[in-house]
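Input: structures, listed below.
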Structure 1
Amino acid sequence: MLGLATSISKPTYMWQDPSKVNQGVLALWLKNNTNVSAAEWGDASSVLNGTTDFTVGQSDASLQASLEDGGLNFEGSSNHHYDLPSDLTIAEEEGFIIFLVIKLESFDTQNALFGTSDNGVFMELQTERRIRIKTAAGVDITEYPSSNQFGIGEKCILTLQRERGDVGNINVMKNGTLLTPTSQVANTGEFVLDVLGTRNNDRFFDGVIYEALIYSQGSLDAGSIVKVNSYLRRKFGI
């Protein structure tokens with residue numbers, strides 16, 4: 001473990017704009033109420049750091065989510081999902097961290113958040129306390145928080161961090177608080193993403209994604225994680 005803070009109950013000034021974090025690489029930023037429409041969601045990170053533009057898009061109107069409070073409301077029963085223009089690849093043993101502000105509307109599907117058009121690589125929230133991640137190495141890990149954490153209709157911040165190195169511990173936080181799993185899990189495999197809201201044209205997400213950020217190449221230290229979570233809590237009133 002990296003000694004992550006178990007809470008972000010810090011003074012309200014302890015927040016930081018994600019674009020100002022000087023660690024890792026902000027590889028994708030689907031910023032709330034910024035360059036978002038039913039057809040696409042512009043990647044705010046590409047302007048900030050000169051990386052590839054990973055604007056997500058869906059040309060088929062029947063598969064497009066609807067706008068809601070500056071984000072996108074996905075109906076799992078309607079197969080709503082979006083494609084990245086190219087693969088977002090996180091190398092084997094590379095650290096990364098994903099911040100998502102979401103609201104679940106049902107568990108009728110297994111709520112895949114990111115995938116790679118392949119059954120073998122994805123991240124999904126299967127139940128109120130079951131988070132599943134599979135990498136290109138074929139390693140399949142499931143994290144069980146010690147109690148139900150992700151309820152229907154609750155807006156929350158889901159943060160998932162993989163520590164850099166040959167162990168690859170996975171840490172999960174809700175609203176900045178580190179969740180205690182039934183057992184520690186690790187996954188060092190390459191993580192390749194090219195779709196949002198589905199795994200492989202299945203397990204479609206049912207809920208709202210208000211904002212999403214992915215940092216790669218080393219992840220963030222504990223203090224920066226606290227500050228980004230504080231930024232999101234302040235922004236969304238969580």
Structure 2
Amino acid sequence: MSLDPKPFLVSKDCIELGLRSGAVLFRDLRVEPASAELRRRIDAEFEELLREFPGVRDLRETPEVARYREILRGVGVKPKKQPPSVESLFQFAVKRGQLPAINNLVDTYNMISVRSRCSMGAHDLDLISLPVELRFLRGDESFTPLGSREKQEVRAAEFGYVDAENRLLCRLDVLQADFSKVTTRSRNVLMIIEGTVDHAPGAMQRIFDETVERVRDACGGGAEVVVAPLD
């Protein structure tokens with residue numbers, strides 16, 4: 001597959017909303033259940049994170065997560081009902097005492113996500129059509145949420161990641177689509193890393209660098225940053 005000259009786009013409206021987003025292309029990955037060593041590392045990192053943020057409220061009050069909540073309210077979403085993905089993931093993990101075990105790719109970026117307070121998601125590159133754009137929705141996009149077979153209506157004026165066939169890959173930063181999910185059959189992946197204006201200068205680049213290093217360490221393959229983040 002040849003890359004579109006601009007495989008990932010971020011609209012000016014979403015930048016003005018306070019979002020900062022970029023993408024990494026991974027090829028020839030080995031997606032499988034996380035090794036015992038990887039899970040031990042993730043569990044140890046999560047225990048360390050809990051010492052810094054003993055509860056969900058502590059994480060929620062960080063500038064980065066507070067900004068996500070403000071952004072959601074700005075597009076008519078109540079964060080109490082639909083909290084940012086970072087907050088939801090952390091809440092899930094706090095209740096169960098550990099981050100969920102999905103596979104080596106998802107487990108790796110989930111840990112980076114909660115520690116960095118960045119929203120992260122991966123999509124099977126061979127199942128989507130480039131370019132993917134972060135933009136305000138029109139309401140005519142096709143969307144079937146992760147784990148469902150029923151299409152869901154989307155509301156105009158929310159934001160989301162949409163592929164070239166007008167299929168919504170992720171609604172807000174809250175819910176991913178089912179069709180593009182990463183499985184053990186996935187080899188090539190587009191990973192989206194989203195922050196906000198409240199991430200410290202230089203933080204997004206460090207998060208991108210760490211993500212590339214750790215995903216390659218866990219899953220093999222090669223990586224290319226197709227769109228670097230803005231500070």
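Values quoted throughout were computed directly from the atomic coordinates according to the rules given, and no laboratory measurement underlies them. Only a predicted model underlies this, so the values are computations on that prediction, with no experimental measurement involved. Cβ atoms are built from the backbone, for glycine too; each structure is taken alone.
Out of 1, 2, choose the structure whose coordinates give helix-only ellipticity at 222 nm (-39500 (n - 2.57) for each DSSP H run of 4 or more, over all residues; to 500) equal to -2500 when calculated.
1
With distance in nm of label points 7 Å out along Cα→Cβ at positions 63 and 79 computed per structure, which member of 1, 2 shows the largest figure?
With respect to distance in nm of label points 7 Å out along Cα→Cβ at positions 63 and 79, the highest-scoring structure among 1, 2 is 2.
Looking at structures 1, 2, which one was volume of the Cα convex hull per residue in Å³ calculated from, given that it came out as 117?
The read-out was computed on structure 2.
Assign the value 35, calculated as relative contact order in percent (Cα under 8 Å, 6 or more apart), to the correct structure from 1, 2.
2
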